[in-house]
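Take a look at the structures below.
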Structure 1
Amino acid sequence: MAFDPASLKYDTQGLIPAIAQSESGEVLMMAWMNAAAVARTLDTGRVTYWSRSRQAFWVKGETSGHVQRLVDLRVDCDRDCLLLVVDQTGPACHTNRRSCFYTAVRNGQEVELLRPEE
């Protein structure tokens, strides 16, 4: 069966959450995609998100060089969330950390798990 990005369940703004994960299973980041970003990602192999603040496409790594190459695109059971298995070059987070999920809450305190890469 051919995949159609329109078959996904988008929110009222036409967006779907997309979680980027490394091939080893490490969760790197979460961002938003619209149907056109999903189609571009599948067509090019370069992960393309939709920037809500800029109202424009955002090709991961286009300015930073921290590229995400799509390995596998997976759709969850409700078709309202995507899992992007990616080959990540450099840090995934704009703070220059490997993952955006670098803060844990332990015993009511925030703990920094990752320092920025140099």
Structure 2
Amino acid sequence: MPPGLHVRRGGDGPSSCCLHGLGADADVWEPLLPHVQDRWQWTTVDLPGHGSSAPLPRYSFGALASAVAPAVDPGQPVVVLGHSLGGVVALALGSGWYGVEVRAVALGSKVVWTPRRWPGPAA
């Protein structure tokens, strides 16, 4: 496991890795995990400087992908799910430059902010 990187694993089946967006942490994937538990082996990661993961000395998409790559099982194809910043990191991992065999990348962006994660201005 990469030092300073908070990683959780579970499930059974083909490998997947879930990467959260800027300012969030891996907990955003919690509602999904019970639905894929019997179909996917999942890995969730707090990106560096988020949640319980240590910060990086410098940030770039490549630095984030390089930090996350060792958390993915080497030599096993993986589907990477990324939200917002995690989507950019997922695309970087899919480049093949970081030694991860990415079978597919799925991206998403948040279009509605909920009070739980972002209080926003008063209505």
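44, 32, 30 is what came out when Cα extents along the principal axes in Å was calculated for one structure; which of 1, 2 is it? Spell out each step's value before the answer.
Details: 1: 44, 32, 30; 2: 50, 37, 23.
Traced to structure 1.
Taking FRET efficiency 1/(1 + (r/R0)^6) of positions 38 and 54 (r between Cβ atoms, R0 = 30 Å, to 0.05) as the criterion, the largest value within structures 1, 2 is that of 1. Comparing 1, 2, where is distance in nm of label points 7 Å out along Cα→Cβ at positions 30 and 46 highest? Largest one: structure 1. Quick check on the output: 17.4 is mean count of other Cβ atoms within 10 Å over residues 22-29, derived from one of 1, 2. Which one produced it? So the calculation was done on 2.
Given that helix-only ellipticity at 222 nm (-39500 (n - 2.57) for each DSSP H run of 4 or more, over all residues; to 500), derived from a single structure, equals -2500, which label among 1, 2 identifies that structure? Clearly, the read-out refers to 1. Here distance in nm of label points 7 Å out along Cα→Cβ at positions 62 and 94 is compared for structures 1, 2. The highest value is that of 2. Looking across 1, 2, the calculation of relative contact order in percent (Cα under 8 Å, 6 or more apart) that yields 22 traces back to 1.
Laboratory data are not the source of any read-out in this text; all were calculated from the coordinates shown. Worth saying up front: this structure is predicted, and the values here are computed from it rather than measured. Cβ atoms are built from the backbone, for glycine too; each structure is taken alone.
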